[in-house]
Structure I
Amino acid sequence: MALNHAKRLGIFGGSFDPPHIAHIALAKHAIEQFDLAELRIIPTGDAWHKARTLTPSPHRLAMTRLAFADVPQATVDAREIDRQGATYTVETLEELKAEQPEADLYLFIGADQANAFKTWHRWQDILSLATVVVANRPIEGQGSMASQWHNAVSPDVQRLDMPSLNVSATEIRAHVAQGTHADSKMHAWLPAAVQHYIEKHSLYR
């Protein structure tokens, strides 16, 4: 009798302020490479580690829903926004594991998040709850430095193979603040629906 493979549930969190094409590319590559049944896109709530104030969560949630609307296996999950006070990834993983105990959890993080991973609340518990997958190289530089990071965190950390896209939410916000939001870069960086939302609600001005 064939063994049933456990459902693979992906988790991809971030401030999504705003969500852009690199976020969507990561989601699509994650679903394909890891054969995910579902990918939960989870905008952060009260981000204790952010130096700047985030755009109000209703806007970030709305933009995230627009951005991932065309990714079939992606579901936007508002639990961290709905949670009161500081919110931590480990709590989200514990909730998902309780809700779907049969599922194997895969946590997808970017290179910048990987650099700070050992500062995360209960980071060792995260490793026991989920397989951590880093998009692109986990640290700047190649070779032994990358493997040192990998070994220091966990030998079980996996890598997501995807092209490096030169786009950042910080740069997008700066472009809008400078009034250059209509240029060709913005069309390349943002889904049209997200760009329209930013213009309609005068975000990042």
Structure II
Amino acid sequence: MARLFILSAPSGTGKSTVAVKLLQQLEGIRKVVTATTRKPRPGERHGVDYLFLSVEEFERGIEEERFLEYASVYGNYYGTPRDQVEENLREGIDSLLVIDVQGAFRVKELFPQAVSVFLLPPSLEELRRRMISRGYRDSNARLRLETARREIPCARKFDYIIINDFVDKAVSQLKSIVVATRCERVSVLENIDSLLPTGEIPSLIKGGDCYVEET
């Protein structure tokens, strides 16, 4: 049973870095490549980091309902392509959505079973330092910090909260969440035939009698 994992955080917290490292360590999960109208940053690749679209292309996608969710953020459109998520679900592959807070809530409405994770910075001072190191001007950094102050309280509504003080620790914690979710009773029972394609265990776990009476 493929699941949706939502990773959200204020801008500059490091959610993209955490996502990349997770995908390097874990099989059976794909990052859904977000579509955006912003210009590529140095080193970013179309179709890998983002789907870079013109405003006209994006708005046509809105009209044709190609996005699970979309929003205008800092003057640019961002959206989650519907076709990638649907393809992953058909193939039984988990999806990792790296999206902003308002997008996370919209996806959660569509897929209540999605697992939502909020990535917190260790402090607003550290968040500002990271923004400046990424090349944001002081005025831009101030705007993003004010937005972060409004987004951080939303963490209370997510299923899990991870503090990204050290990247490797944050990746390990996110990996643990994904692995634990795959081991949930419902998930294992629905996939028991593929997990154990031979032997007697699938039939026992599906139709056998538990010798301990329920109380």
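Only the coordinates and a few stated rules stand behind these numbers; no lab work does. Bear in mind that the values here come from a model prediction, so they are computed numbers and not experimental data. Cβ atoms are built from the backbone, for glycine too; each structure is taken alone.
If you line up I, II by relative contact order in percent (Cα under 8 Å, 6 or more apart), the top spot, with the largest value, goes to II.
With respect to volume of the Cα convex hull per residue in Å³, the largest value across structures I, II is given by II. Between structures I, II, the calculation of distance in nm of label points 7 Å out along Cα→Cβ at positions 18 and 98 yields its largest number for I.
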